[in-house]
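*Asks:* Take a look at the structures listed below.
Each reported figure results from applying straightforward, stated rules to the coordinates on display, with no laboratory input. If you're wondering where the values come from, they're calculated on a predicted model, not measured in any experiment. Cβ atoms are built from the backbone, for glycine too; each structure is taken alone.
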Structure 1
Amino acid sequence: MPSPLETTPLKVCLSGATGGVGRCLARAILAHDEFILDSAVARAAAGRDLGEAIGQEPCGVVVTDDLGAALDRKPDVVIDYTHPSVRMANVMAAVERKVPMVIGTTGFSSPEFEEIDHAARTAGIGLATGNFSLTAALLQHFAVMAAAHLPHYTVLEYCKAEKPDVPSGTAREVAELMAEVRKPDYALSAGDHIGYTDSLGAEIDGVRVHAVRLPGYSAGVEVLFGLKGERLALRHEMGTDESIFVEGSLLAAQKVQGFQGLVRGLDKLIFDS
């Protein structure tokens, strides 16, 4: 039996284990005393030892393409970095088996978040979603704080040309959470402008959000505030190193054990728990 000061390592199911973030997480989990890699899910590497699939020594975990079978092993948590096209199916697979989940995959809508939260509460488990970069979490936290004091703002986000979901999950998350604090005040409504009003950006809960998809860009989100005679810009940028999501994802995997329902944003786990 572990002593009162010892903790039992969390058994992790890693979904999307051979993707960019998944590889970084796999390496970290295999090297971490507080986690055990219980199973790994990835279609391309199914049947292979995960260690070999990510360029390391064999680790004894055989990759499967069946998330349901991996979850039936009853891990303590599943961390999912897959594709927006399978996001809801993966979440519901975890909820049905009452496995807490860290959802790194983006592209959810507000109705989907409500559905997920209700399902998680009914199942009595915790789910965490958002951008698990620590600096992105701080951007979100500061933007929500600023929205309480500054009524005029808009959101700009940009990413590589191939990113399928628009706007990014981070930009949408920031816009929706800021709107909960205060919806922005624009001098003119879209109907009062002349010309191509779509250029004002898509409205998400009343917040104008602009998305850029071009080669040469990596992910970034900027929140712009304006008052008479002054401006404030909060900006987060990430390069090509996908290991930036590891620390936050593993922190969320631990924190998600202690609550029920959906928590949106790593900053909530850092500051509110």
Structure 2
Amino acid sequence: MDSIQLNRQAALPAAKKKGITGSTIKIIAIVSMLIDHVGAGILGRYLMTSGFMGAMTTGDLNTVMQWLTENGTLYYTYTVMRMIGRLGFPIFCFLLVEGFQRTHDAKKYALRLGIFALVSEIPFDLCFKGKIVDLSYQNVFFTLFLGLLTMIAFDWIARKEWAAGDKLNKAVKIIFSAAALAVGAGVAHFMKTDYAATGVLCIMALYVFRKKKPLQIAAGCVAFLWEVTAPLAFIPIGFYNGERGLKMKYFFYAFYPVHLLLIWLVSVLLGLGWVAVA
């Protein structure tokens, strides 16, 4: 009788963990990003053609207030959409750290990110610059790619024995890790990637504190304080239960360039396709 009960218990599905899965917070990030990019890629173009830059650069309060009186709805809608969009990047950084810890092949992971960074660049340039190629600003996949390479470097440095003696070995690891961080952030700055060096530093803040969730969340909130609403992203991250959820690894990779291209095509239909957002 005991063996029958044990067999029945073994056949029962494992109880689901409380909280939300990785796919759920990824969907939150994707929706946030979509709202942000619609605001930037469409409403941002209307701002550029409504005299926004001219009014804001005059330095004359009366001119600015007059412009806001005439275009307030457009401006505040745009602002709210961009603030909602700030939730996306911290979540993608967190998921990148999670993905690196779980991947069986970091090289393939990096290769995949690098390929999609290249694939996404033309849609990104069209969406925000109205040009097929624009080297003044690169898409966020490049930032994530550089963040991943920096994590790979940190992991390799941590696993390697560099010198005899614990203290000297730790000192060498700290120096090499700092150098790896400087290179990763420096390349992002030089390439002018989305979020640039700051983005790589934020990724690494989440990586360094990855083993203790409360510290990781605290570090993330501090790291993203420079964007007012970004720390709110750590509310869903706090409820993450460590489970993958729906299999949507390639959905985000495909969604990123496709939605950028669609936003640009909508702006073309509106007669604004070749207007640069900034």
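*Asks:* Say we calculate volume of the Cα convex hull per residue in Å³ for every structure; which of 1, 2 gives the highest result?
*Replies:* Going through 1, 2 one by one, volume of the Cα convex hull per residue in Å³ peaks for structure 2.
*Asks:* As an exercise: Rg and Dmax of the Cα atoms in Å, for residues 87-166 alone, calculated from one structure in 1, 2, equals 16.0, 57. Which structure is it?
*Replies:* Comparing all candidates, it corresponds to 2.
*Asks:* Using mean count of other Cβ atoms within 10 Å over residues 127-134 as the calculated read-out, with 17.1 as its value, let me know the right label among 1, 2.
*Replies:* 2
*Asks:* Can you rank 1, 2 by Kirkwood radius over Cα pairs in Å, for residues 111-214 alone and just name the one with the largest value?
*Replies:* When Kirkwood radius over Cα pairs in Å, for residues 111-214 alone is calculated for 1, 2, structure 1 comes out on top.
*Asks:* Out of 1, 2, which has the highest value for distance in nm of label points 7 Å out along Cα→Cβ at positions 55 and 103? The partial results should precede the final answer.
*Replies:* Values: 1: 3.2; 2: 4.5.
If we compare distance in nm of label points 7 Å out along Cα→Cβ at positions 55 and 103 over 1, 2, the biggest value is for 2.
*Asks:* Given a value of -9500 for helix-only ellipticity at 222 nm (-39500 (n - 2.57) for each DSSP H run of 4 or more, over all residues; to 500), calculated from one of 1, 2, which structure does it belong to?
*Replies:* Details: 1: -9500; 2: -23500.
Only one of 1, 2 returns -9500 for helix-only ellipticity at 222 nm (-39500 (n - 2.57) for each DSSP H run of 4 or more, over all residues; to 500), namely 1.
*Asks:* Using distance in nm of label points 7 Å out along Cα→Cβ at positions 23 and 47 for the comparison, can you identify which of 1, 2 gives the largest number?
*Replies:* Largest calculated value belongs to 2.
*Asks:* Between structures 1, 2, where is distance in nm of label points 7 Å out along Cα→Cβ at positions 95 and 191 highest?
*Replies:* Once distance in nm of label points 7 Å out along Cα→Cβ at positions 95 and 191 is worked out for each structure, 1 has the highest.
*Asks:* Here relative contact order in percent (Cα under 8 Å, 6 or more apart) was calculated and came to 20; which of the structures 1, 2 was it taken from? Present the calculation step by step, with values, prior to reporting the outcome.
*Replies:* Numbers: 1: 20; 2: 31.
Only one of 1, 2 returns 20 for relative contact order in percent (Cα under 8 Å, 6 or more apart), namely 1.
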